[in-house]
Structure formats: C-alpha cells, structure tokens
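Next up: some structures, all given as structure tokens.
FYI, it's all coordinate maths here, none of it is from the lab. Since the structure is predicted, the reported quantities are computational estimates derived from the model, not experimental observations. Cβ atoms are built from the backbone, for glycine too; each structure is taken alone.
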Structure I
Amino acid sequence: MSAKKYIDRLRYIDFLLRTKAAGNAKCLARKLSLSRSCALEYLKEMKELGFPIKYCCKRKIYYYDEEGKMTDNLFHRSNENGENNKESK
C-alpha cells in the first residue's frame with residue numbers, strides 16, 4: 001500500500017472518531033472496506049502513535065476521549081536556529 005493511501009485512511013479514521021461515527025469494529029471495517037481484523041490493526045497502530053482512542057461498551061462506538069485531531073502536516077520546518085516555527089512565534 002502506498003504511504004499516501006495509508007495516511008488518507010488514517011485521516012478518514014480520525015474524522016470518524018472525532019465525529020463519533022466510527023461505530024464498532026465491524027461497522028468501522030465496513031466503512032473502510034476492510035476486514036474487521038485490519039480495522040482493529042489500524043486502531044492499534046493509531047493508539048501506539050498516541051491517539052486517545054477509547055471504546056464505549058454502552059454505545060458500542062470507538063471515539064477520542066480528548067479533544068484534538070490528526071495534524072495535516074507530517075513534516076514541520078524548523079527555523080535557522082533549529083526551533084520549530086510554531087514554538088518560536
């Protein structure tokens with residue numbers, strides 16, 4: 001799988017989690033056109049990357065338990081001092 005396709009899929013999962021539309025593993029897999037085990041693998045990888053993913057047994061959905069979203073850029077440029085541009089402002 002290409003890196004772009006992988007990142008696009010992560011962005012879509014991020015959107016579903018933020019809007020509480022991911023559902024359970026079976027529902028998420030259907031939305032991603034993947035097997036249930038592949039959908040669960042994506043969630044596992046995202047958790048390992050620090051995404052605050054939780055599962056609500058009552059509502060049977062995956063969701064974020066903190067406000068936030070996946071960043072749009074994977075590469076942040078530093079200024080000439082080696083500092084991150086966002087931190088230096």
Structure II
Amino acid sequence: MGGTVCRVHGGAAPQVRDAARRRLLDLVAPAIVALAEIVESSDERARLAAARDILDRCGLREAEVVHVITFDAVEAEIARLEAELAADGVDAG
C-alpha cells in the first residue's frame with residue numbers, strides 16, 4: 001500500500017518474501033530470550049502477559065465456553081418476554 005514498486009517485482013516477489021522470512025526467523029531466538037527475561041522479571045503484570053502469550057502460542061489456551069441455544073429455546077424466551085410485557089400492559093406488537 002502506497003509503494004512505488006510493482007507487485008511482481010516488489011513485495012510479492014519470491015526472493016523478497018524469502019528475505020523477509022529470513023529476517024523474521026533471525027529474530028526468533030532473541031524474542032524467546034526477551035520473553036524468558038520478562039517471565040523471570042519482578043513485574044507481575046508483565047510476567048503474566050508473557051506467560052499467557054507463550055502458552056497461547058503453544059496451543060495451551062484458556063478454555064472457551066460456548067453456549068448453544070436452540071431455536072425452540074429462543075421462541076420460548078420470546079413468548080416469555082411477550083407475556084411479561086402483556087402483564088405489564090405493554091403492547092409487544
């Protein structure tokens with residue numbers, strides 16, 4: 001975006017993408033060292049954030065809770081709310 005080089009010979013060229021991948025891979029070891037230093041630091045909030053990041057990247061995420069509601073349950077809840085409104089004298093129209 002905003003570049004002056006064509007897509008084929010610029011950022012999408014295989015040699016450019018490979019060079020970028022190599023530059024990123026060169027930063028993996030220092031990033032791991034930095035995270036290890038943060039995990040061992042005295043700043044509790046930073047330690048917790050680093051630990052969560054590491055666990056997340058290892059696939060050890062906090063369990064996600066998913067609530068499944070059936071169509072029948074939705075209809076029943078709508079009927080309940082309409083009855084409640086009617087009892088209060090409100091037109092649910």
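Once Rg/Rh (Cα atoms, Kirkwood Rh) is evaluated on every structure in I, II, the highest one turns out to be II. Computing distance in nm of label points 7 Å out along Cα→Cβ at positions 56 and 80 gives 3.5 for which of I, II? So the calculation was done on II.
Supply the structure label, taken from I, II, corresponding to distance in nm of label points 7 Å out along Cα→Cβ at positions 40 and 72 with the calculated value 5.9.
So the calculation was done on II.
As an exercise: helix-only ellipticity at 222 nm (-39500 (n - 2.57) for each DSSP H run of 4 or more, over all residues; to 500), calculated from one structure in I, II, equals -13500. Which structure is it? Matching structure: I.
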